[in-house]
Structure formats: structure tokens, C-alpha cells
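Just below sit the structures, each encoded as C-alpha cells.
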Structure I
Amino acid sequence: MKKPLHPESLMMTHGYQPELSEGAVKPPIFQTSTFVFKTAEEGKAFFEVAYGLREKGQDEQLGLIYSRINNPNLEILENRLCLWDKADDCAVFESGMSAISTVLMEFLKPGELLVYSSPTYGGTDHFINDFLKRIGVSSVSINAQDSKEAILAKVKATGKADKVGLIFIETPSNPTNALIDIAMCKTIADELSHEEQQVKLAVDNTYMGPVWCHPLAHGADLVMYSATKYIGGHSDLIAGAVLGNTQDMIRVKTLRTFLGNMASPHTCWLLTRSLETLKVRMEQQAKGAQDVANFLMTHNQVDKVVYLGNLDEKSAAYKIYKKQYSSPGAMISFEVKGGEKAAFKFLNQLHLIKLAVSLGSTESLIQHPASMTHAGIAPEEKIKMGITESLVRVSIGVENSEDLINDIAQAFDAIK
């Protein structure tokens, strides 16, 4: 029997037939808005599936209609992304927030309750606590320290335990690397489900993915990514992705069709290119992060380092880490002694590491969450989340780790 190929090998060819594109070894950019139907009957059949009027036949493919609905570049990319998470289907969006907001709008309606983990990305937090609130969706936050019993108690205290529409967790959390047990959250979703409402579990896996964690394998119904980050990995595009089972993804893709927030052919082409080097990039980033974290752990100007590779083996977080992840990743958060003033001085002295708010790219990036990505969160809430004025977050790139350590060392020396 022929052995199946690994995802990193399939990233070169999966879902693409060169003979359909003049033998080009790589997919061309299908920079077109519209596709021609062979017959009126074919056009009718394509639209019936695209608009969710009927399910596809066993061997039927969704035909090309219009690039708001589908495009060869979009389909090739989505097929390849499915391989990492072993998902039935994937939807790629024009940004990570487009992916997240579409899921939240599709699986929540006015009067329902969202259970979400905190801290989470600042944009997500704002969407939950501002936009969803304005359309009548209430929410309750949970954190990494909460047990299953504590989470259920929080939900019941809202008086809406029977109206939970979705559980949304970001793990590891941005920017504190806090871990939440995906399987535990699935059991909570199941317990809160009833005949009239199946509670879904959605996981933002941006910090880890899609190489180092596969949330669907741990019970998640949907997994989301800011594809801008590791998947794109070159700080030259904005995109997002959602993956899950066929039925849930029909809902996601149908709403995407009418919101019109799919990724463009050129963005999809760039992401397809990036997938070919995804694993080797992430492995190099993880290796560099371990070296940098070890240096920070012993530095006398650092109060605290949060990095998954250095968790206490007796801690609850370590047990979750060993169960859910295959690598500690490349994200490090640490506190600079001296508060915001010292943290700013340190950031301003860096040369190789760039002061910017994204992550997962080939270049190392560093930022100050309290005043940047999480600036919109109330001060008292930031303290509860562990987002202090001393905290900085660094995303390690593919540079030589010795050079990164030297850059950090000289920045600390300059602020002594």
C-alpha cells in the first residue's frame, strides 16, 4: 500500500492540476471576477449549491461562478489548509477579524450568551464587548484558572445557561500565553447543549498554527486563524481562515458569500506560496524562541517570563501543554523591571527586533500590549488578565538566535 504523504509534502501540489493551466508548475493568479458556464443548466446547478439550496451530490464539485463565491486560488488554498487540521472544509477571509466576526455572527443571535476566554486579542475583545453587546448578544468571560465547575457556575450566574450559543476560546492567549483545556471546554459545550440548541466550540489557534496544535482533534467544532501570522508569515498580506466539519462550514461559507469578505485571488496565491515553507519556518522560529527564552529567564532586568517551553512540570498548564501542543511555539511574554517607563526605554533601544504589533512573521517583532494591542481594555481588566505596564510580547522570527539575544542584551545594557 502506498504511504500517504505528510502535509508539508502535499503543500507543493495538493488541489492543483498543472494540465489545466498550460502545465505551469505553480498555480497562476486567476485575476478574474467572473467565470463562464458551459450551459444554463450548469449555471443553475452551481448556484443551487453555492446558495445552500441543496447539498452537493456525492461526486459533484462546486463549480466556478464569481470570485466572491469561489476562485481557483481560493479553492487550492482552502484544500491545502484542510490537510493540517484534517478538516472537512475551510473558508479563507480577507482578515483574521473577518474570520472571527463571521463565526460569531453566524453562531450567535440576539438574546443568546457567548462564553469566551480572557485575555484574548484586543480586536476580538472589542467586537465581543462592543458590537455584539449592541446587537443584543451578552457575554461572560472565563480564564485559564477556571475549573469546569467554576465555568459552569459563571454561566449559570448569568441566568442564561439555556441560551448559550457559542464557546469561544483563544489558547494560548494573546498576550499572556495562558492555556485552556480544549477537551474540557467541549464537555462544557455538550453539557450546555439541549434539544433546541447545539452549543459550538470555536478555538482561535493563531499562536500555534496550524503546525503545533490541531484543536479539531481535541473536540473543537471550529478552528480559526489570523492567516496574516504564521500561515502568511512574511508581513506582506492580511487574511484569516476558519475550518471545521462540512455542515458548520456550509453556514460559515454561506454568510461569507453575502458579507463578501473572502480573500482576493492575489492574497490566496501569496498564502499558497507561504504554505510551502510553513513548517520549516515555524520550526526555526521555535528553536530561536527557546534560546531567547532561556536567556531572558536568567536576566536580572526581567521580572517574569511566560513561555510554554519553560512551564513548571507540576503545574496544570504543563499538563494541558503536553496534551494539546507539539511545540512550545515562538511567542514569549516577559516583564521588564521598572514598569512602563523602563519597558519603553528597552523597546526603543532594540535594532534587529522590530517594534510592531503583529506576530508569526519571518522577522522578530516586539510590542507593549497594555498600550498597543490591548489599549482599549479597561485598566482594571488588564490587571486581572496579567497585562501589566511592564509586560512586553515578542514574536521570534527566523533570524540567528545569537543575534537576537545580543540585540536584547544591548537594549537592557542601554537602560541600566
Structure II
Amino acid sequence: MKMLMFSGPNSNSGKTLVTSAVLRSLKNRGLDIAGFKSGPDFVDRYFLRVASQRRAGNLDPFLMGKEGMDMALSLAKTDYALVEGVMGYYDGMSNGWEGSSFDIARTYSIPTVIIYSPKGEMFTAITKLKGMVDFSGGLIRGVIFNKCSEKMYDMLAEKLEEYTEVKALGFIPMDKSLAVEADRLGLRLSEESQLDDFLERAGNLVERTLDMEGLVGLFNDVQTPKRGPLKGRGIKIAVAYDEAFASLYTENLSLFEELGHVEFFSPLKDKALPKCDLLYLPTGYQVEFAEELSRNLSMLKSIKDYIESGGYCLAEGGGFEYLNKKLNGFTMAGLFEGEVLKTDRLNNFGYHSLKLEGSILGTCQINVHEYHKSEILGPGPALGEAIKNGKSRPAGFQYKNTLGLEQIINFAGAKDALEYLVDNKSFR
């Protein structure tokens, strides 16, 4: 696989727009290319998927480890991969670079292009970029200047190439039609057809303003260990996926497909759960769709009947909230005793270590991520704990064969727990 990374000095530098536009341009040129997002992000990855018109993955040293990232790359089955960084290039766990986009680039020797948006500066931008270039040890190979006039770009490019060893690869002009409203983890989820049109325009733009041949030439061969697929178990896995249940890791879906047959359904629109051996309720925007979800009484009853009769279910984040009594005042499935309240701020945001005992995933310790503007009051007794910065709180709520988690798992980094579930349980 040939790989290249786009990163920046900070968040809001335009990484997602530029990465998506270049992905679309290269896809239109006929390259077999997929996108990856570093870190636990779902929303930016949605843009990468629409841009390349194929699944986009995540690369996350904490959630997945080296073996899990290797697995994610092998699952992609692509000739080229363009990775979008998260936050600033060197921003990692705590106050170091470990776990950063730079860390991923070092692990796989991925050349990096910095997306830089100059703000009220000229030559100062060159000094900042030189510091980033020098610290990278040769990984940073080029710069794209974002929100920049052609005249300004010419001046910056001249000085960049005079004072550093990297090349200026073009610019993205100021264009209000390319502005995207910020929301949630990164960018607002749009109607896919509208987003597709938007990215087609963006892809055409970068063909005119970027050195596309120079960018293609920077992709570097990356060797990752070969792996065979997971042993197929012939099971049927029902995966909730619609506007409310919108956030699931591509790696999870690919691993489910190796294990058996995946069937998608909509808790918003469908009347009943499809026949399955395992039900997966991922996170998403359940709080925002609480009223609509509560109206679909036949689906709520179908899921409750499945779980009450001993069906196996894994519910994460908003998927777990859906199984509680109340969600922002609206009646839900009621399998857990909790009441979920919407909040104005993030609660327990970030990475955690999840410890479980006697769960349907076994007794295990898994690195997880948590992101929600809500809190659950009184969901019931917990099987384990979630630990962050040395502090722990109850986590992992199980009813019969259903495990509810406020946290989110990328199973590329927890393959053993997934295999425990499918190997050690008697599916109906």
C-alpha cells in the first residue's frame, strides 16, 4: 500500500476539506484509493468516505495498538491510502507526541503534507513551518497553503523553499462556497448527495491550484503484516444504521462481515428487528432523534422481545442510551433502569481503559473512547469500571445477554473480546 498523510499545526486548519478534495481528485484520476482518519473521529471520516466513494478507516495507537492498525490497513484492501491527521500534527496523549498523527507517521514511515492557513502573518509562518519540518526528522515533505490568495502563495512558497527542504504544493483560495459549518467532532453531516456535489466541486478546484503530480509522487510504500480473515462462524449480525445510529467504526463492520452475514436495519423507520444471532446498536445522535425513536413502538417492542428471550446484543454510547427507560424525557426500550438527560457539555470525554468481569465479551481490559453530551442516571449495577487519569467509575451494564456501554470499542484493537463473544456463546 502507498500512503500519504495530510496534517496541520492545529485543529481548524482545513485538513478535512483539503483531504476530501484531494481524495475526490485522485479517485477521479482512477487511483484505487481510500481515506483514513487518525484518532477516534467519526464525522470527518464520513467526508473521506463520500469523497473516495468507499469505506474510510481509523488509525488510532491508543484504541487499536500497532496490531490493530495493521489490521485496519489490511481490511481496507486498497492500493493507495490518504490519512487525515487529528488536531495538530504533534498533539498526542497528555502533553507529548505519543499517540499523535506524527506517531502514526513514524510507525509506518508515512510522508506528511502540512495544511497551513496563514492568519495575520507572513514570514512568521515560515519560521513556524520550519520548526515543524525540522522536528519531523524528514517525514514532512510538503506544504499546502489554505485560505490564501495566489499572490500571497507565491511569496510564501518562495520563502518556504528557501529556508526549508520541503516543497510548496499549491494553495486553496478563499472561497465562501467551500465553507463548511463546524459541528460536533468536526464537520456537519450533510445529505450525502449534496455533500457529493460539494466534494466534486472541491476536487475540481484542487486540480487547478495544487501540484497533483507532486502529491502523487509523495505516496510511500508501506509494508504491513499480512493477515488472513477471521474464521467465519456463519452467524447473522443485525447492525442498526440510520440517521440516529450513524457512528460505527469501519473496522467493526469489516470484522463482522468476516464472522458472518451483516444485515442493516433502521430503528427509526423499520417495524421489526431482522432475524439475527447478534444485535449491534452503535452510537450516533440518539438524543437528537429521541422523539422519533420513541414513536416507533413496534421496533422498540421487537428489540425488547429479542433481548428478553435471551438474544445477544452489544450496545454502545447512544445505542446503550436507547435501551434505557427514558431518553431526554421520551420512553425507550426500558431494558435498563436508567434515565438519560441531554447536557450542554461533553461528559467523560476522551480515552478510557475499560475493565469488565463476566461480560458477554469475557473478563477483559479494552482501550475505549467516550463522546456524548448526555448523562445516564441509575442504569443499574455495573460489571466493571472505566478508568481515566487514574480515576474510575462504574461501567459495563449487562442485562441477560445484552451488554450496554457508555464507551465505544474499535474491535481491531480488541479482537480477542469479539472472538470470545462469538466462540463462547450459544447463539439461538
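Each value in this text was obtained by applying a stated rule to the coordinates, not by laboratory testing. Bear in mind the structure is a predicted one, so any value in this text is a computation, not a measurement. Cβ atoms are built from the backbone, for glycine too; each structure is taken alone.
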(message) I have 0.15 for FRET efficiency 1/(1 + (r/R0)^6) of positions 40 and 96 (r between Cβ atoms, R0 = 30 Å, to 0.05), calculated from one of the structures I, II. Which structure is it?
(response) I
(request) Out of I, II, choose the structure whose coordinates give semi-axes √(5λ) of the Cα gyration tensor in Å, for residues 256-391 alone equal to 28, 21, 18 when calculated. (result) I
(request) Assuming 0.90 is FRET efficiency 1/(1 + (r/R0)^6) of positions 80 and 136 (r between Cβ atoms, R0 = 30 Å, to 0.05) as calculated from a single structure, say which of I, II it is. (result) II
